[in-house]
Each structure stands twice: as structure tokens, then as C-alpha cells.
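Next come the structures, one after another.
FYI, it's all coordinate maths here, none of it is from the lab. Here the structure is a predicted model, which means the values were calculated and not measured. Cβ atoms are built from the backbone, for glycine too; each structure is taken alone.
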Structure 1
Amino acid sequence: MTDETEYAPPTVWTWKQGNGGQFANINRPVSGPTHDKELPVGRHPLQLYSLATPNGVKVTVMLEELLAAGFGAAEYDAWLIKIGEGDQFGSGFVGVNPNSKIPALMDRSGPEPVRVFESGAILLYLSEKFGAFLPKAHPARTEALSWLFWQMGSGPYLGGGFGHFYAYAPTKIEYAIDRFAMEAKRQLDVLDKRLADNEFLAGADYSIADMAVWPWYGALMQGKMYGESATFLSVSEYRNVKRWTDAIAARPAVKRGRMVNRMMGDPSEQLHERHDAADFDTKTQDKVAPAAS
């Protein structure tokens, strides 16, 4: 750890535009659009505007699972939103999500377009629309929703808390890293205890609860988030989470969902835009990363 310097909060906080490390250009205290930019619209009723962060992966996994289950009306267009370049502050995107966060969905299947924002809300919306991946029986349905909202409340401690201070903050702050590392491990322990006696989070059936939690905690277990954090957090001790992580990772729809709107990692695992199932097999250069030279 680097030496910490005493920080004295100002009497009145003011925005310093360059503050925020690598996220300085998108870390701002005001909402609304910064520029005019309409969103593209493809041929399918479901239009997704996203990026393959864990929150984005939740929805593409759900859509691919719906298609794999035979729901043809779940066909969708997935458009890339480059959050590092501020695409989420374009007027069209703000019209779909006034909070300027990915993912955002437009459902044009009815007489009036319906916008849905926040990843958990999108999962629940799609589940109810298609009648899938959410138990019908009241106790099991309630359990699934409890774990869905557990992720929505816990994720920021893992991402904006541990992940930010461990991997992205321009200065390593011992107190912040220790505090959020402890919370990340506590959350993994919560999951491990639940999965000790249950195949999936809601019980015996795979549901939107698993689709919400896996992109965050599964990626952490696989060492795909925050550099050496898997070793730092000793994730190998959470054996039940590991079993669950591997089982979900092996699902073909999950493999496809992880690829959509991905801009990082192995180019063979990236599909920048998705407009048809055939895109996974017939990638073109405008849809995937350029080949390494």
C-alpha cells in the first residue's frame, strides 16, 4: 500500500472535472444528455443498448436463454454503447434511461414502445413477458426475487466498492480496500452457504436470480475481474460458489450471452453487435474486434 495522506473534506464540495482516475470523463455530478445522438433501431421488437459489463451480461444471457428455450419472440438487436466514450450521455440513450447507465431496453412489440432500464428490472420484465425463468409457485418465486434484489443491493459493494478501490482508484487506500474486501468475502460466504443445499439460488430451478448474480460473482470466481483479486480474496475456499459458477458457465446460452457487446479480452469471444443468431457464426469486421497484428 502507498502512504495515505490525510484528506480534509471541503466545506462545500465542488466538481473537479479531472478527478476520478480513468473514469474522470464520465464521472460527473449532473444528469441529462451532453450531446444529440439518436439511437439506431434494428428489425426486431427488442432493442438492447448495452456493453458487456456484468450488468450488461445479465440481459444478453437472459435473451439468449429465452431463445434457447424456444421463445422466438425474444429475438433482439444488441447495439454497442461505449461508456468510456460517453455514448450513454447521448440524447437518444438518455431518453431510454434517464440514469445514463447500461443496459437499456426498448420493447417495440406493442402499440407503444416500452422503455425498461436497470438490469434487474429488465430481467423481471422479460421473465414476466415470456413467462420463463421465474418460478410460478409463490414461495419459490419470492425466493428468486429476494436473491435478484440481493444482487442489486450487494453488487455496488463489489463493483464500485472493492473493484474500484482495488483495481481502478489512482491511489491505493488501505482502509477502503480492506473494508470492501471484507464485504466481498462476506457476500461470497452468503452465496456459499445458500448454494451448499441448493443447486441454484432460488432452489432446484435456474432463474433470473442466477442470471443476475453470476455475471458479477461468477466472473470473480473465474478470475476475470479486477486482475489478481481472485487470489487476493482466496475465492477457491468458496467451493459451492465454484460448483455453481462452473455449471452456469457451461450453458451454451451463457457462453453466447457473454460475447454480446464485449470489447475486452480474446477477440474470438467478442461480438460487438448482435442482430441475428447467425452473427455468432458469421462474424464480420464491423461486429468484432480487429485481429491481433
Structure 2
Amino acid sequence: MADDYTPPDIWRWNKQAGGRFAAINRPVAGATHDKELPVGRHPLQLYSLGTPNGVKVTVMLEELLAAGHAGAEYDAWLIRIQDGDQFGSGFVAANPNSKIPALVDRGGSEPVRVFESGAILLYLAEKFGAFLPSGGAARAECLSWLFWQMGSAPYLGGGFGHFYAYAPVKIEYAIDRFAMEVKRQLDVLDRRLAEHEYLGGADYTIADIANWPWYGAMAKGLLYEGGDFLQVHEYAHVNRWADLIGAREAVKRGRMVNRVMGDPASQLHERHDPSDFDLRTQDKLAAPEGKSAT
């Protein structure tokens, strides 16, 4: 790949760009094959993978159950994005953007699809009246940090993560540009958390649930093995917050669901009942190694 690349007058997709996810990247939307989505016995049907965006929703569902909301029982089905599952006709019907996670609520007269992780968190918070202040300044602060994450994390994932960990060549300009931005974002969070226990203030909310799988994992060196490179230990308040949330039992469970990377003991490929956490079989634990971010 030449350093003196000059963009053509008109871009055309005539070759794969390379890198880990090249085989599933394309410039058009829509289904590539017919495949219906499975449906379990619970009203809430989640189709996902244990990437940071997927973890947000499984943590939320496990937190709702831990708080006593029995209606939050769910089936979590594994979508293997590297195999192209997200381009099946059923998944595209649930999320026309072909990205995990996607939720279908079958508890009413008509199924309700919800896609984009932030939208799913907000939908569930409003449905169950939990982890979201009811109004005023507290609600505005919570939603501000929720949408801050939605706008900021692409610089961490698709920006820094891609060029640092997945790109077929190391481009100094790109890595420096996104490393600088990620450190700025961590500083934003660190300054906020220096003054408040949680991002929304005194209470644990969907703002924390949304941010923790990205920035909490980054602070603990769990994303892209880039912790030392970015000196994440310098952000003491982010690390305090990351430890606080990571110690929650619902968070530990939510992080396991639809997970296919890392220690097999940390993986629960599909979740259809609370007992699945205790009755995991070797088939469920057997998984290909690797990392991915969505």
C-alpha cells in the first residue's frame, strides 16, 4: 500500500481493503442469503455477539433481572459476524443496518424490533422503569452521557481499534490521530468521574451500562491489548469506576453471554434460562479464539 496514494475521481469497490474484517465489509446493504431467526420462549429475543456493543444489552438484561424485573427474561441467540450471520434475511429484517445487537420484543400484539445498542438500552429502561431517571436534570445528564458514548466510541473502535489492531498495515498518521482522540475521551470521562461516583451522578444508570464495555474495558487493558500503548493506568477515576461496575454480579454474567473469545470458562454462547450459567456444557464452552469489535 503506497504512502503517496492519490484518491481517484470516483471511488469504486474493485478489491477488498484487507484486514481482519475484509470478508464481511461491502458498500451495499441488504440480505445476502435467506435465513430466518430462531425464536425462543421468552418475549424478549436478543440476537447478538459478545462485543462491547453486544455486552451493553446483555448487562442491561441481567441487571433488570437482578433488580427483580421478571419480565426481562430473554433468549440470547449467537450471531457470528465473521461468518456473515448478520446478512441473513431474518437478521436484516430485525436490523436493516446488519449490525449487532438486535432485539425483538414479542410481548405485545405485534413484534417490536429495536436496533442500535443505545436505542435498546433506552427502550428497556423505559419499558421497565429502571436505570433511567424519570425526569429533570438527572435524566438529561444520563441521556447526555448515553449519547456521548454512541458518538464517541466509533473513534475508539472503528478508529483506534481498527488501525492499531486490525488494519493490514500500520499507518502512523491514523494510529496517532485516533490514539490522541481516545486519550482525550478518557480524559473527559476521568474529569467527570473525579466529581461523581457514576457518569449520571450518584446513581448507576444506562449511561454507565453503555460506556463500561468500551471505556471500562479499555481502562483495564482488555481492548486491543492497547492499554500500555495508551497508558490507561493514568486515568485513576476511570479505573475506579471500571472496577466498581465490573464487580457487579449482573455485569459479570452479562459479559459472558454470546461471548466467543478469551477463556472458554468466560463464555456462554447462548442464554435461554438463568440456569444456563451453571449448566454450561463443553459444547457451549468450545469456541474459536480471537477478538472482534462492533
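To test your reading of the models, identify which of 1, 2 gives 2.2 for distance in nm of label points 7 Å out along Cα→Cβ at positions 94 and 158 when calculated. Of the structures listed, the value fits 2. Assign the value 2.6, calculated as distance in nm of label points 7 Å out along Cα→Cβ at positions 38 and 78, to the correct structure from 1, 2. The read-out was computed on structure 1. Quick check: 21.1 is what I get for mean count of other Cβ atoms within 10 Å over residues 62-69, calculated from one of 1, 2. Which structure matches? Derived from 1, not from the others.
Each of structures 1, 2 was scored by FRET efficiency 1/(1 + (r/R0)^6) of positions 230 and 270 (r between Cβ atoms, R0 = 25 Å, to 0.05); the highest score is held by 1.
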